[in-house]
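For reference, the structures are reproduced in the following blocks.
Bear in mind that the values in this text are calculations on the coordinates, not laboratory data. Just so it is clear, the model here is predicted, and its values are computed rather than measured. Cβ atoms are built from the backbone, for glycine too; each structure is taken alone.
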Structure I
């Protein structure tokens, strides 16, 4: 696969990082804060005792991330760019790490091409521009994998101890990312490495993660919204992992555009295998060994975590969401880089340039109004222009109240008529609502009520809205992606 001179190695590693940084900073503040980012603002903006109160009941798996963002918000505020900058930086580190992985595996060109491909994937930009822990988890997974290679190469207890500490830290960023441990074990076994020593250090890391896993099991209701995956989810996963379909909640490119690069990748890997078999000079330079090690590492990394979550989901405990296995995308990038590295250099560069061009529609889509699960911007604009002091607001469902923290100027002048206890005091995101017996007294004297909520089919009858409709009449409804606001005015004579 070719090697770079020592003087070029640093520059080569920095090239994917610079590209990822440019992609991440491009229009960083354009997508409005969506519902999960609003949870980040709500959690990380609390005092440390308030945050601990929250984590006792919900989102303990994101506690380390919220602690980091608590510092970020304290220093830089809650603007979109400030909130997302840690993810952008993590994305740049992850792309550089893929390049470093290729070099460590004896396949530097595969690492370079893979790092560049990762940097330009629309799905990569989607999470690199998100104030959630998934880009950091991806970068941490790459870093932990580099530490594994270092430990296997050196074989020292100190190197394995550092790997084990980092592995436990990875789990505290995202519990499901700890599944990469199984992929690491498979790599060590297939490489005929020090498997027993690896086990001796991986098991303490597992023990360190056990308390978090226990707490998370007691908070399983927070993933109760996840549906059991079907065959289409499995097929989509194969495309998403290679980053060619835009992973928003809409604005998907046509399916053939996602499947074609996957077939292209498999063809390139076949070319690579043929090239290694027919070129003795590649064997002498160690390219065959590098390609073999890369495959032994990347394939388990790419497949084991998502298949494990799918298996658990099919067994009756749905937990699979693509963002939970976003940390596997660097493995796909490595494999794609290996395919490109099998081609003549000029052809590989041309193919890489074509891939960059093909990514542009997805890059634009992820920054557009359909780039997130919801688009609160138009709804907030309606409230800012039409709501008047003395009007009331009600959130449906109550967790939509998270937006009151993101847009304090919009909601500060409105009476949160159904609120009994604030989210901070309640240790939750939604706060505590008044009962249906108290709500009519709260609505007394209110002339205009704004109901802000998420679109979608309601799972249960809403008695509070039934009470509103008894005395109020809808006089306007505005919708945007994933959200709505309805204006209710008191009916004449009521």
Structure II
């Protein structure tokens, strides 16, 4: 079994079609993207004992909110520490472990619902499931970059688009299963967790079994690397540990963190915001449709912007985010005051597309700056910016809103300061992106270091050879 999951056994044979790799990546990302839909379980989980209504012994929403928060925190932590392990053992074993953790997290959570022990949900979905999220997130992305040196942005967009769209499958699936299993004795969550754990494990396992790495001499047919045309794309590699000693890593960390903080902060309040800013004109059902529309733009933006970055360049793509973004955020309060719902929705949709695009473009940006040899591990460490933003964004929006209301500001106007603050964060991101330069050659790996990395990595030479031709 260990031999089958080894890095060497996952190297593709001659003639392998690289377009077989994106479905393997999507089979993982469409599963772990369910995390965005976990909130559909919140209300039923407050009625596990009372069934029809909550009892004093039932869990409160504030208690349940930590499940998702823990999952995002451990996503970042596991990606940071597991990324380096991924480079050593390869994507097949990493994706298999991710399947075990994510699917197993649902099973443990199911037991937690049955025993009504909240710590089991924290442990199951939050900690173990969160580890599955992190490992499952970075491994397909790293592999796709190596298969598509000619279209790095498009490659990462294909996978990360799946993560953004996972909720579109996970939400209705969750509701359907809970409706099927609910009875006078159960709200259906326990049974839904059991089924979903099994389904997601099988789907992610298929991805792990079908994933392949390119061979040492592989390159896309008819493609020749074009060196020297873009100074931001290096023809060398930076070791994962050495990357942490460069200013570029921390500038890119801030670029991702600031972009995500602004987007995730307003995304969590989208439904409430549109109802309060257009009171009486937007029903709860229409607000739910608005949130669904934002999910589509979040998902589509991941593929559109990352693919566009192959032509615009990664740095220029983020310039678009950080130039257009502040203008859009600052215009939202004006649309609210004018009562223009149509323009409000358009502004929000474009904002969400750039929020998703930021996620999908950053792996290719890292590959350009640091080379592809350790991009999976470096990407994993950079995802701690997501964990930070996942806490910072909602806290800023929620507390600023409450403070404004306490000061007597009308609910319809309580988001104005928040939107201006988010515009300011994006302006700061503009400066960070502006400061990014090519990595100094003193950080590049020399031939002896590369040979050592290959010998330690058990088959890493296949990735290295591809990455050396990936500098168009």
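By the measure FRET efficiency 1/(1 + (r/R0)^6) of positions 160 and 320 (r between Cβ atoms, R0 = 35 Å, to 0.05), tell me the structure among I, II with the highest figure. Don't skip to the end; give the middle numbers.
Details: I: 0.65; II: 1.00.
With respect to FRET efficiency 1/(1 + (r/R0)^6) of positions 160 and 320 (r between Cβ atoms, R0 = 35 Å, to 0.05), the highest-scoring structure among I, II is II.
Of the structures labelled I, II, one was used to calculate distance in nm of label points 7 Å out along Cα→Cβ at positions 168 and 328, giving 2.7. Name it. Don't skip to the end; give the middle numbers.
Numbers: I: 2.7; II: 1.7.
Answer for the origin of the read-out: I.
If mean count of other Cβ atoms within 10 Å over residues 352-359 comes out at 16.0 when worked out from the coordinates, which of I, II was used?
On the way: I: 16.0; II: 27.1.
For mean count of other Cβ atoms within 10 Å over residues 352-359, the value 16.0 is produced by structure I.
So helix-only ellipticity at 222 nm (-39500 (n - 2.57) for each DSSP H run of 4 or more, over all residues; to 500), computed for just one structure, reads -23500; which one of I, II is that?
For helix-only ellipticity at 222 nm (-39500 (n - 2.57) for each DSSP H run of 4 or more, over all residues; to 500), the value -23500 is produced by structure II.
Compute mean projected area of the Cα convex hull in nm² for each of I, II and report the one that scores greatest. Spell out each step's value before the answer.
On the way: I: 24.6; II: 22.5.
Comparing I, II by mean projected area of the Cα convex hull in nm², the maximum is at I.
State the single structure among I, II that was used to calculate relative contact order in percent (Cα under 8 Å, 6 or more apart), giving 26. If you can, show how the numbers build up before the last one.
Working: I: 19; II: 26.
The structure behind it is II.
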